[in-house]
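Structures for review follow.
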Structure P
Amino acid sequence: MGQFFLSILIILFGGFLSLVLARQVKLMRFAAVFLLSTGCFLGLMDAVLKLMQPGIAGASFKYLNVFSLAFRIDGLSAFFLVAIFAICFIATIYSFHYMEHSRSAVRTAVNYFFFSILIISMALVVTASNMIAFMLSWEIMSLSSFFLVIYKHDSEESRKAGYLYFVFSHVGAMFIFAAFGIVYGYTGSFGFEGMESLSETAKILVFIFSFIGFGSKAGVFPFHVWLPHAHPAAPSHISAVMSGVMIKTGIYGMVRMYALLDFHTPIFGNIVLVAGVVSGILGVVYALGQHDLKRLLAYHSVENIGIILIGLGIGMIGVSSKNPFMAVLGFTGGLLHVLNHSIFKSLLFMGAGMVLHKTGTRSIDALGGLIKKMKITGTTFIIGSLAICGLPPFNGFVGEFFIYIGGFKGIALENSAFVASIFAIISLAVIGGLALACFTKVVGVVFQGEPRTKAAENVNEKGLTMLISMSILAGACILIGIFPQIIIWMPIKAVSALGLGYDLTILEPFGHMTANITLAATIFLTSLLLVIAIRWFFYRGKIIRRSGTWGCGFTQPTVKMQYTGSSYASFILDFFRPAAPLEEDHPKITGRFPDKTYYRSHVNDIAELHMKRVVVNPVLFLFDKLRWIQHGDIHLYIGYILLAIVLLLFFIIN
């Protein structure tokens, strides 16, 4: 693991150097970007090589001369390392021009420092091989990302988002601690070995606790409440990393725990599948009702985590039903979507970052017509939109197609497995249709039409590293979609590390089937582009006159007559009103010459709505009543510490 730790040290050095060079802004940005991207590139190459070569690499260190911090890289770890280092490499390059006009040099330096810590901690989380190393890395990841979320700490919105994220991160960590506590109680060891020896009841409890804990980080409904607040608050390259790879550490934890427990009950598959369906459908419904571009993308992270969970649920049900096709297709499709989602979601957040950078607003209804002056941003955003909708020949289709086929393979089963398969297939179709509607709205309102406000009028695309980063990710969406074989082997290697005992060569026919579908879609799109090119060639020297069509006597249209995001999505949101209650604010229009009016709408997230009423408000009330404990007297605080030590000694002695 020498090259892995070398890459970690280079990234860490880049983070510390940014603090040292904080007063020399240009040099600081260049040094931080160079060292962080170099470390990520070395880590990426090492992860790819380890994924190609079978075997396990490991290392351990003494911590406080008592505990051991153990790390190892197998196929599953290497797969997640590929996603982590690849996306962080692109995001680092993107940040060079994105952070160019930061008002505070110190704030920028601190951002790069915590960014380096986040990269390192994510890499350590997916390679940790005992509980101490895992929880230490997990906490560092949560703390570093918290400081990145509150980058604009002078904003009340950012502080609220940071505190909410902090609370959910540590509540989730408590559930993981509880799961590890049960394991330690049975095995007496901090290692991950021996979990298969737990009783069936203990295994179910460990899985449920860990699923809640990891689900909180992954953004699984209803533990996703922090996500639509944190992503918009963070800088866009950080949003790309958090959505693209950080929340996937929760998926890693779920898969790893499932493999370690070695208990193939249909209960696990049903829990994961139901959570995936609910997250997928409600995530995209809430996204449809958003007016903030980055908040909309954040809810789509909930949706895609749902798709991943549907795939993993199908895989678990396949294992419990002894259906190898269903098991392998489900796990491979779910993990493949992990990688694909990291690519197209990072692209979309970077596109949103460019829009925010040039217009100064995230409001969808304040934009319009941007593709005329931001051609590269608009084109790459459209490619990312097609990919996230799961349309061929883009990469989002590949993983979802495997999950679909895995679901169809379960139709031949009986009882609950048959119902679960039908449930998964219908849910995927609903999610895909709603996602297409949502991104039709985004592309149509933000990039097409005419500018709705002055913020969208005078824009440009300056920022070379931002454009390069988006172009690379857009190219990856197309390349993987057309030639899926170039990455299908990666999740296959990861699935083989789970020790399910299946012959993974059974995937070959489905790989060829996927390639044929994407090839047909490629031929269609190529033919369409060719027709457009031929038309342009023959019309290039001709004068083309433009004039308004017959408007039935009305000749003075304004930009306010264009569709808004609210009007476009209203009929869909009406259908889902029980799960997504809509608040509308608009005065009645009265009189022959009515006054100027307005319309505002807000879709309520039922999880956030009820958690605030049932959990947050009672907790705040309780803490307010306990405020008397905090007197500000140092002697009293020392007394609290001594009392805690005495109580701990009492329990240890007994």
Structure Q
Amino acid sequence: MDRRRFLKWGSFLTVSIATGGIAGCGGDDDDHGSNGGPQPEPPPNAGANFRFLHGVASGDPRADSVVLWTRIDGDNGGQPVPVRIQVSAQADFAALLVDNTVQALPDWDYTVRNKVMGLAAGTTYYYRFLLGDRASPTGRTRTAPLPGTPVASLRFAFLSCQDWGINHWAGMEELAAQELDFIVHTGDYIYETVSGGTNPVGLVEPQHPALVLPDGEAQADGAIHAVSLADYRYLYRTYRSDPRLQALHASAPMIAIWDDHEFSNDCWQDRETYEPSDDQTPNTARRRFANQAWFEFMPADVTLDANDPSFQNIRIYRDFTFGDLATLVLTDERLYRADHVLPETGTDSAIGSRFLVRQAELADAEARKIAAAGGALTPVSMLGDAQRAWWQDRMGSATTTWKLWGNQVSLLRMQLDGLQAFSELVARLVVTIYPSLSSVRDQISAALVTDLGTARNNGSYPNVSYDALKAVLSQAGVDVSRFDAVIKPQLDSRLPNASLLERYIANADQWDGYDAERRALMAFLRDYGIRNVVALTGDIHSFFAGVVMDDYDGATPTPVMVDLVTAGLSSNSFQNAFKQVVDSDPRFADAKALVYEEVNGVLMNTLNRTLERFNPWLAHTDTSVQGYSVVTLTPERLSCTFHVMKELEGGNTPAQPATARTVTVEVPAGAAAVNVIDG
């Protein structure tokens, strides 16, 4: 194999070494591509036909290095474009630590990714790119403190799910104005599916016109998803054209990981899941296109081997250390995960293999897969065997006070006991008929659990005898004839479908669907006494804060770590997604009151209450919002402030400040616990 072609295609990352003056461009031939030594200075008009339309970015800060990024927009017949990189410790660039020329190559969509090494730890730097004598915007970046050195505090943000085609990006502008050491992006940086030429009226800010993919493939619902490298590049270019996202990148280094929408919704490996039969056929080419576009547009210190024909031609899981205060471990929960435990087709579950899945069915299927594999977790793993071992090594060897986990999908159990939930709803109906019975509503609910459960188990449902309920009402002064004539007919008319009287998992695409591996990871932390572990999570378009148990189904679950979940910055909320299900699917129409209610024409979110009712480990729940999260970390505590965004105002972006309200939670050092401080 030609060595120079390997450097060109195998690892697109140039390297600069910071010095006290003008630095030459060097490279590590084993790990990073180089330009083959110092490059001649371009003439002043070398970039006359090119522009910096997509801003600048930095990422993956370490104690001595950071990755810088830009993209050159223009056309010169497919030839390389010389680009000059300058780095300084001064905002006016009075003294340069780096002044190099590299080539922006058409093979990589004219993006530039340059790793600057030889920097001082815990230091702020400024950088820019030049096309001839025309400069890009200036970016600010910061290196990490030296591992092992005392660090009094860190301040960083984490965010997720920035859909171009719904809600607004005003939060980016607000966040870019804050002084942050770094930003963690937990995934869904782009959304691969677009609306097919028209954005929903009034549901997206006017700054974001509808996206039109160059190639694209139509789905059954009329939406169109990316299929080609041109499609994925188009999405990143368009997202990066927004000045607010550019400002966010220019304000601080970003440490990014992907979730599903960088490739395909609820994906696993190189499989898509739009229709039940989709994941029976691999789509390796599409997965590789998605890998390459993410690699080109993220300032991440990772390598991609285009000569590797597999879909696993890139490794993005990695870790960072910030002095003696924090280790940040980021995992890839898509590229190596096994298929969802329940098949997309042929399942008895409510909706395929992923949403509102019967917990018993899920657990039984997982146990069977593990047994068939001789006890191995491989067929039910989200991380894959190699990454799981790496995670254990990183967590086990970390000597910092805090161990942060950049984690895409929530570790928190989110379950619903349908029998209990509907018994409580029916009890409310009884109290509505007889307000004088409000003092015994809990007893009524308990009696209904007995009556409905008995009828379900003996096969007589929906012909319920209500023996237990009659006994409670009789003691409260309601005679049997009155019950039979007035109450029973109304109860019978409100009984849900028998299938809803089960225990459900809300979302089996999360860690709830990979429970055996979650238990194994939590047992590792518990058994080795690894404390102060906090996950930074996105994906689910809600704010959650809670403790992760060693075994949620155990007799005495023990809290092991904490999961903090940030809402989508610009997304369709979790509560609204469930509202669409109960409004459109007759099987779940009876569950409407568990998701929302209408009071005097106003929609009221009841999903928060439902989730907290059946998941006592949730300290904070907010399922109908958008926003971002800011963390202040000290040796004594982790303080996280959830920023809830204002809604669109008449279809327009809300005025600054974008934050409507905040909620702050704290995690004390030494305890797997969450305390809600305010909000």
Structure R
Amino acid sequence: MDIKKRLQQLRAELNEHNYRYYVLDAPVISDAQYDKLLRELQHLEQAHPELITPDSPTQRVGAAPAKAFGQIRHSVPMMSLDNAFDDEEVRAWDARVRAGLALAGPVAYTAEPKFDGTSISLRYEGGVLVAAGTRGDGAAGEDVTANARTVRNLPLRLHGKGWPRVLEVRGEIVIPREDFEKLNAAQLAQGGKVFANPRNAAAGSLRQLDPRITATRPLSFFPWGLGEVDDGKVPERYSAVAKKLREWGFPVTQLFRIVRGVEGCLAYYAEIAARRDALPFEIDGVVYKVDALADRERLGFTARAPRWALAHKFPAREETTVVEAIEASVVRTGVVTPVAVLKPVHVGGVTVTHATLHNQDEVERKDVRVGDTVIVRRAGDVIPEVVGVIREKRPPGTRPWRMPKQCPVCGADVVREEGSAAHRCMGGLYCPAQRIGAIRHFASRRAMDIEGLGEKRVEQLVEKGMVNTVADLYRLKKGELSGLERMADKSAQNLLDQIAKSKVTTLPRLLLALGIPQVGEATARVLAQHFGDLYRVLDADQAALQEIEGIGPNVAAEIHAFFRQRHNRQVIEQLLAAGVHWPKMARERKDLPLAGKTFVLTGALASMSRDEAKEKLTALGAKVAGSVSKKTDYVIVGKDPGSKADRAHKLGIEMLDERAFMRLIGMSR
């Protein structure tokens, strides 16, 4: 097995699932499957620590906050928790805690249910709620202050006395099971979205752009910890902190306990597991934490989780049923996923009719066929999955399932991605299943940079039938835009101005905006520099594409397949007819004026961002490095430069101020 390639696959897959779980509130795998992937990544990185990267999911939590909301930075990171799935893992964790504290006897822990909702951090200043943020990526989350204020059991002003001047309380936003059923019934009656489970309903309700909608949802809050505390003393034990939180008006769960040692932890787990079905809220385990705050400080943290806390997860819930069909489902990104259509079965309190099969490899590994009796698991209350087949009950005449060669939605070619188990529809510019994702990508900052085309606005345009492909953006009229909800004449004109501005672009940006599978910024840039002309890229065969350094046979096949789709080419022609254009480029990199030169940027530029400066340099053939070395030709020095300028001075490397840089790239300031 190629370890590096497997690590890349796992990181990419986990990052995608993090984005869907934390940002889109639309997970496509169960918690158990996610945990399995994460554990495999952790084990590989433990065995090969030299291959750990800063952007690995093991080094961070969640995904970046959605741009539709403002951003709140967490002064104290909101970290994840390590998981245990059996008693022995809990005992091993307890042994590590005692070793870290040099204790022979049992440790005092707090224990509480692991609520299955969405995490939030509440900031109080002077006893008043001033800010609320989601977990986001652990360092920064979405600003949901207005929405949080609508949660009825959450104090807007602290009760009692003795609270610190600044107090951050972390906890979980949840929806009771009974209220969840009523909410879904109301949604059905109104023709609205039906939520898959209470966790999705809580997350979706908290992240409404209109706080008035959040106010109608039956949300509750339960605290589980603290963030920043300033100018105030808190008790030395978290059990005493929890008592204070209750006094200050927070609804600390009545199931919160102090337990002694690992045996106390396991006894609490057994008690809560037995009561799980009778509880008013969904939980997926229990959480143990060292009670003494000073001991927590001594134990510290790993890159993603505190050493003094552990989530002890409940076993996944499983039932058996029959596979009535296997369908290829196309998601917004164009990935084609096999989905089992099941004879309805009741699993974990929910009637399950569909289950994910993840990808073709998983279907083959488990050998799932239409007609099979299968074990279905609903773990973490996300999308159910097929765990395995009961071969003894397989009827005669069944056949292995194969991924279709054409997209079931648009008929475009379906191609398997390089180094991945994923298949993808090549009709990215016109496939209805990918429409919203394709338009959002096209308008993104690093692509066509159309400000004002957020996800909600794109959804509006698609739902109203105003935009079916990205080319339709350039046919929008002010009158039809100003008729949209929350879109006045001025907003409509601003959006049209942004769309018109995007017509003047660069070839690399356009190639990136098209959403060609496996073509990111770097590949788009080398394609543009190598061919120098859009039609040369469109007409290149696989052999010509493989002449470019860094493009192998699989990537070349996907690029070629994308441009081979007649409808994709029609959309591109419509973009050109609408006036999208760019400066001509030199065909070969060696012909570019800054070819062979290496630049380093330090400090802030007044005229443009760091990314824009890098883009202009690379468009002229230069290489932009992150650090200064003897191979550096020039260092561009902006306002408040860092240590790179000092190193450049020591090495005698030529430094350019912003004025000289602008002259170099042919711009005047």
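Read-outs: derived from the displayed coordinates by stated rules, not from any lab. This one's a predicted model, so the numbers in the text were calculated from it and none came from an experiment. Cβ atoms are built from the backbone, for glycine too; each structure is taken alone.
Structure notes:
- Cα extents along the principal axes in Å, for residues 58-441 alone derived as 60, 56, 31 - corresponding label from P, Q, R: P
- Test item: distance in nm of label points 7 Å out along Cα→Cβ at positions 394 and 458 calculated as 5.6, pick one of P, Q, R: Q
- Calculating FRET efficiency 1/(1 + (r/R0)^6) of positions 146 and 226 (r between Cβ atoms, R0 = 25 Å, to 0.05) for structures P, Q, R picks out P as the one with the greatest value.
- Value 19, calculated as percent of Cα pairs over 46 Å apart, assigned to which of P, Q, R: P
- At a computed -23000 (helix-only ellipticity at 222 nm (-39500 (n - 2.57) for each DSSP H run of 4 or more, over all residues; to 500)), which of P, Q, R: P
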